[in-house]
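Listed below are the structures to be examined.
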Structure I
Amino acid sequence: MKEAVITSQTGRLDKVLTIIFPEYSRSQIQQLLEQGNILVNATKQKGKYKVKTGDKIVLQEPEIKTLAVEPENIKLDIVYEDEDVVVVNKPQGMVVHPAPGHEKHTLVNALLYHCPLSTINGTFRPGIVHRIDKDTSGLLMVAKNDQAHRSLAQQLKDKTNLREYIALVHGRIKEDSGTINAPLARSPKDRKKQAVVAGGRDAITHFKVLKRYQNYTLISCRLETGRTHQIRVHMKYIGHPLVGDPLYGPKKTIKGNGQFLHAAKLGFEHPRTGEFMTFEADLPEVFKKQLAYLDKTAEIK
């Protein structure tokens, strides 16, 4: 249990809490508030509560459920590997790391069988520096030791790495390129979703049109930030949701194995040598076949 009495910090409770308890992210704070693990003057409050001088805050740390992550002999598509890092091309449909409901058959289970991983994230997410969604395919950089993990994580924070995606979206985008700068947070209407929310975390996506079809557009997206579901939410926000997206797309869409989104290019400075390395991964077959079909039936010259 952690306690604090407000002496100088005032304002919204959720923002003040991230200052008082920096070890928790804003999303974690919000979850603790909703679960009643944080009380203000012995009373449950919402994140928008205005903190006053003299308020007593008590945070009851939730019991941490540990998952026994077992190595599994699952075939991996390894694009690059050395003593510090692994670059892997994750297939569509594979969860990156174990979580309640997905304890097995994840990328981490497969990686643990293949090689040692960094310990910074503990046994829960060993080696994982960044993630992509279950139904998004493509490139991930994975740390094999803690020194490499710290370096790669800092590059993400400093926005010096390269993460470029290919996506098929609904509608014809008129602009040849653009930037979406809209803050993201958990949706106040549906906790399974992210949404553009005033006061959310900064989120910036740069997009470029690769090809236009009658009712669809093929684009590349370069991430400046890496928020949860960022491309999926940003493209919906500008009226062009991803094709096949079960969470943010329209009901009437092209059926695939989920959203047509692929992490095609990844670049980072090697944590040991300092060399900037760039990797590319070809589109999965389901994506290629859909584009080939659109080329025959719906191409715009």
Structure II
Amino acid sequence: MKPTLLVLAAGMGSRYGGLKQLDPMGPNGETLLDYSLRDAAAAGFGKAVFVIRRDFAEAFRQGVGEKATALMEVEYAFQELGDLPAGYIVPEGRTKPWGTAHAIRAARAVVNDPFIAINADDYYGADAYARILAHLRTLDPAEAGELCMVGYPLKNTLSPHGSVNRGVCRLDGPFLQTVEEHTDIRQEDDGNVRGNNLAGERVEIPLDAPVSMNFWGFTPALFAVLEEHFCEFLQAHGGELKSECYIPTVVDDLIRAGRARCTVLPTSGEWFGVTYPADKPRVQERLLALG
């Protein structure tokens, strides 16, 4: 069994001003995703599934997918606004997809093994892939309640050029106790870092707080649970034009309900990514150092 690398690559890149997942970053024109694929293949992942949008499918295949076939098996899934459970419709005026949980759900027909879900425009470090792969191989593919993630300290994931969104975690030993998506996280004039929680409250977040960078490990049994959660989300928020179903919220709800246990794996690797155009030079320097 060779677990699957599920790459969430359908993002619009609104704050970046373009498709980050296709932007050359490395010294030889490599994308951040090229480095992630290299690390994942070296760790032992045997298949990559790219969740993309149809409108840039050909450009993605040429820019990333064709190179990836030299490293592992490749398949594609499409995140589409109208891909909803039976009985639900897209509200008039809605144009954006439904968030990271919806993106993972898009791959339900092509993921059959334990898998990790990552962002296409983040670099997680080779050590993270090795650690999570070793843990995935201990899981029962039929068990939906055994989850894992790689955590990073908030201070290592901020951008000096604007705000970011992160899943802020609380731990109980090696296990995730809660994770809550926070938006608009940034350092404010008093030097403290704050973000908006799901209730819309502006709250202070410690710099050493562990955060999720969407580096999750699941079994294929998750998809049935995800369908259930997504239907509940649509019941509550499906009529809103900008609501999003976040995968950290799905995980948090499962933990709170006693239906899942999530092991948080430490890593000696370094995360970096691009949220804003001004982040690019710093990322390019780090990639150059990787060789």
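What follows draws every value from the coordinates through simple rules; no lab data is involved. Not measured: the values here are computed from a predicted model. Cβ atoms are built from the backbone, for glycine too; each structure is taken alone.
Brief remarks on what is shown
- Between structures I, II, the greatest calculated value of mean count of other Cβ atoms within 10 Å over residues 144-151 is seen in II.
- Test item: Rg/Rh (Cα atoms, Kirkwood Rh), for residues 216-279 alone calculated as 1.10, pick one of I, II: I
- Here relative contact order in percent (Cα under 8 Å, 6 or more apart) was derived from just one of the structures I, II, and that gives 25; the source is II.
- Structure (I, II) behind the derived value 2.6 of distance in nm of label points 7 Å out along Cα→Cβ at positions 88 and 160: I
- Of structures I, II, the largest value of distance in nm of label points 7 Å out along Cα→Cβ at positions 176 and 208 belongs to II.
- Each of I, II could give distance in nm of label points 7 Å out along Cα→Cβ at positions 136 and 248, but the derived value 0.8 comes from I.
- Of the structures I, II, the one that 25, 58, 16, 1 was derived from, the read-out being P(r) over Cα pairs in 10 Å bins from 0, in percent, for residues 80-127 alone: I
- Distance in nm of label points 7 Å out along Cα→Cβ at positions 8 and 256 derived as 1.9 - corresponding label from I, II: II
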